[in-house]
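Next up: some structures, all given as structure tokens.
FYI, it's all coordinate maths here, none of it is from the lab. None of these values were measured; they are calculated from a predicted model. Cβ atoms are built from the backbone, for glycine too; each structure is taken alone.
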Structure I
């Protein structure tokens, strides 16, 4: 088990403080939030930690894809016409397994999501989180809340740790990212090994010898052609052959088209063409001045020129020199090749929050150990199925 970070330090669990009287919590199905959409969009913009996966234009189509299983906890500040949405936490409920584990509330855990950090406004963050957890404990008094992947070292994780409930950081990892600061030339010189730069330049030369190369980043509605190009490239590759491309299933394709066509989050796409033909595309989701890499694909007939790696370089240059994004999160698991190029790191982890009354740290550690064993068994079964079906596993996503 990963040692608890300083952020979630061992501490005596204090009794929860009296919640602010102007905060109220509501629970809804994801499909029942049309009436609060203006408040939702405002919170998406104003959240103290941006999360593109929790915008209405992504989360609602995901909820339809998952057949309405996603619930949402809303924290409101004030009342009447002047009330404002102060927090939004999507979650699913998993019944308990007798003698194995208690019921679980899982923050948004989905293969298409690599950040489950809830949206919380900047006004009174700690009190809002405390009120949210108190209400979840009242509604689900036998459950444990599992937040994964939760962004660590930020105000939301700190607010959860300070809410007066037993917490355990069961696992953590760092994934590759780009933080704007240095100009691209200085960054490549200072942060990327010279051997890697020379390899990429050889790939770039090999590609340019085949034709005129054009690589652009397209934003918002202008990204639609790049989204279409990505869908076609991915479907023509190994994911299409094994039936896991976005376009392989009509329901998933409908989700992707809707999720990548809105403004909360906004889509951005890096598109590489040779003599006008798309050969590689990377899709990103943008919230404020932060973005996360969502999907990428390249034409396998061009693999000798490493168009995927060259597209990673373009994303690096766009982030460092473009002025529109201050943080680009790769969403990649440790060990992914992008780590050699995107040199900053963002920490994520699995945080357990005990909603049960009179629980103890030791009881929460037992739950964590059992979850680890279950996860190990599930991973082993999935690996065997992939081998039996001759399928590849992608290393990009962390969920």
Structure II
């Protein structure tokens, strides 16, 4: 659990001469600036942070909490700065605690979310209905069954079991932990359930392969949202029942972007790449604007089919709209171009990407290896090491294949040795 120390420093701090409030900016103006601008630029966020400190508004929990939320944006990949800001908030209230708890969950720190809850209780900052959904999800992600049951008890004690978001999060938690009976009890016994709770339960059944129970519950639902149909389509596809998923998909009176992406993703995971492209083409005819997740999935289908023309069309679509080329979408383009034989285009995309993850480097290394470019694959690996990107087993397999194709046994052994030391 992160705790304050004497060595922690705010990203921006006042000099002694600046300690006096000087700005006449209102709370509303500062909150508007934080909510509208700071998620895009870390430098801009630090500037607003300075303004907040100079204006004396940092002690306002709504301001400091919103500032904390901006620092915790997963896009910045620096949750430690959010912890530092939290440490400097005077007597955090429930609003501030709720933000740091959700921030931990959003940044893959579920255990810290749970720890902040206990710190919150110890500080007599009373939890409310906005506290528990993130916490219950965190318990599921962290496989923290004991804490999850305890939190459920706290929810009951506070009389919050009727809140739909808490109940759906609780159902999701129990289902994730494999406690399906407890999840079903939460659905059946804690008051009238709405469509969100039913959807969470159906999704839980599918995750554990209980297709019959999922179907039975779906049939019992009097009110079905688009989300209900989406859960069914996605669940059937993930359980290998793609034909049945398509029949249900065709029966849907109303579809949203998730409906289409669920069907496309289901086909791709089942190796039905041609059918995935067919659904995507129908989606285009229906004038549904695809988002990054759909485009990434379709690019995977293009890569496996060698459908270069359609892959290039998607690339042009990304440029035209325009979309931010994040690690997932950019890697999908790199992989598609490499598998379709256009290493030059794969390299161009790789070089223009501002955000790269280990799987991005792996896609380019494996692409070079696939086309017998062992020396270039090794050079890229060395650059990867220089930039402090931690390699994994996929990196090793790609490099080993590259060296094997060229008979570069010694180079392959040297790479293995360097990776073991890393």
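Have a look at I, II and say which one yields 22 for relative contact order in percent (Cα under 8 Å, 6 or more apart), as calculated. Traced to structure I.
Each of the structures I, II was assessed by mean projected area of the Cα convex hull in nm²; the largest value belongs to II. In this comparison of I, II, the computed figure 4.3 for distance in nm of label points 7 Å out along Cα→Cβ at positions 199 and 263 is attributed to I.
As an exercise: helix-only ellipticity at 222 nm (-39500 (n - 2.57) for each DSSP H run of 4 or more, over all residues; to 500), calculated from one structure in I, II, equals -11000. Which structure is it? Structure of origin is I.
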